[in-house]
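Participant: Given below, in the form of structure tokens, are the structures.
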Structure P
Amino acid sequence: MVEASVDVFVPYLGNLSALLDKAAAFAGDRQIDPASLLQARLAPDMFNLIRQVCEANRHAAIACALLAGRTPPVVAESDTDIAGLKARIAATIDVVQSMPREVIEASGDREVVFTFRSGATRAFHGRSMLLTFSLPQFFFHVTTAYDILRHAGVPLAKPDYLRLPR
């Protein structure tokens, strides 16, 4: 369970932070206001880049907290610049890595309850939540952040998303 959660979330959060570094460099090189990249979205009814990054962090932090038997953190969405988003990612990495690995490891068959923004809840077994809900949600938002930046012209390629295989 640790290998499929913490050991996946942490490196991909690092990759997401590196994507933001490339976005900042791109904006600086072209004298573009970075806010235009942060407000970009792929479709009018999709979240913008800021929210995609926030959602990736939220799913990683909540999943690991639930697997660790901890109260999930409340994740505010107050970041409005690249530095703030990078700080959020670093804080999420710290939170995820601070969870007790032995409790996460034993969480596969334990019931966990995910609370949606609406207040609705859904009970899962830990393994099911991780593999069929949290990881797909996390990767959806990381991929969409990549796609928004790529669509905006930031010179990214698959190695920027994947980094080195682990």
Structure Q
Amino acid sequence: MAAIDDLLQRHLDGPDHGAPNILTPVPSLHLAVVTCMDARIKVFDVFGLKHGEVHILRNAGGIVTDDMIRSLSISQRRLQTKEVIVMQHTLCGLMTITEDEFKDELEQDTGLRPPWAVESFREVKDSVRQSVERVRRSPFLLHRDAVRGFVYDVNNAALTEVD
């Protein structure tokens, strides 16, 4: 069975009944979490979240990119979020590649070099600081002061704030 078919069957067999008691897309904690797409990070478990409490925005590395700023702008301006957590993690896949290496590979395979940045990094704390600073400097965001950055350790679940 293909993975998609397996997940569709799990949905049919599972307890998901939607969120009929949550009548609004406005998150009740007025908070957005930017994090990595890594399957080891269970954001609901990390923060003890319940449905409807926060917006969770994910991409490779949990990097604040232009598209994350787009989503945060909508989250803040239309859906009333006021705080932002940037949470990246140890042993991230982006730490294993380089910008040029990955772009060279794509160009060799496709004949086109991607216009977007890979945003690979070596030190996760530095990457968190950069993403936090991007939030703080974005003119498109209404709430730029209440942003905090963290590193999640995938080995022991420790959450360390980055100053």
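Read-outs: derived from the displayed coordinates by stated rules, not from any lab. Keep in mind that what you see is a predicted model, and the values were worked out from it rather than measured. Cβ atoms are built from the backbone, for glycine too; each structure is taken alone.
Participant: Which of the displayed structures (P, Q) returns the greatest value of relative contact order in percent (Cα under 8 Å, 6 or more apart) on calculation?
Facilitator: P
Participant: Can I ask one more? Once mean count of other Cβ atoms within 10 Å over residues 26-33 is calculated for all of P, Q, which comes out largest?
Facilitator: Ranking P, Q on mean count of other Cβ atoms within 10 Å over residues 26-33, first place is Q.
Participant: Further question: By the measure mean count of other Cβ atoms within 10 Å over residues 10-17, tell me the structure among P, Q with the highest figure.
Facilitator: Across P, Q, mean count of other Cβ atoms within 10 Å over residues 10-17 peaks for P.
Participant: When Kirkwood radius over Cα pairs in Å is calculated, the result is 17.4; to which of the structures P, Q does this value belong?
Facilitator: Q
Participant: I have 9.0 for mean count of other Cβ atoms within 10 Å over residues 18-25, calculated from one of the structures P, Q. Which structure is it? Before the final figure, lay out each step's value.
Facilitator: On the way: P: 17.5; Q: 9.0.
The structure behind it is Q.
Participant: Could you figure out which one of P, Q the value -18000 for helix-only ellipticity at 222 nm (-39500 (n - 2.57) for each DSSP H run of 4 or more, over all residues; to 500) was computed from?
Facilitator: Among P, Q, the structure yielding -18000 for helix-only ellipticity at 222 nm (-39500 (n - 2.57) for each DSSP H run of 4 or more, over all residues; to 500) is P.
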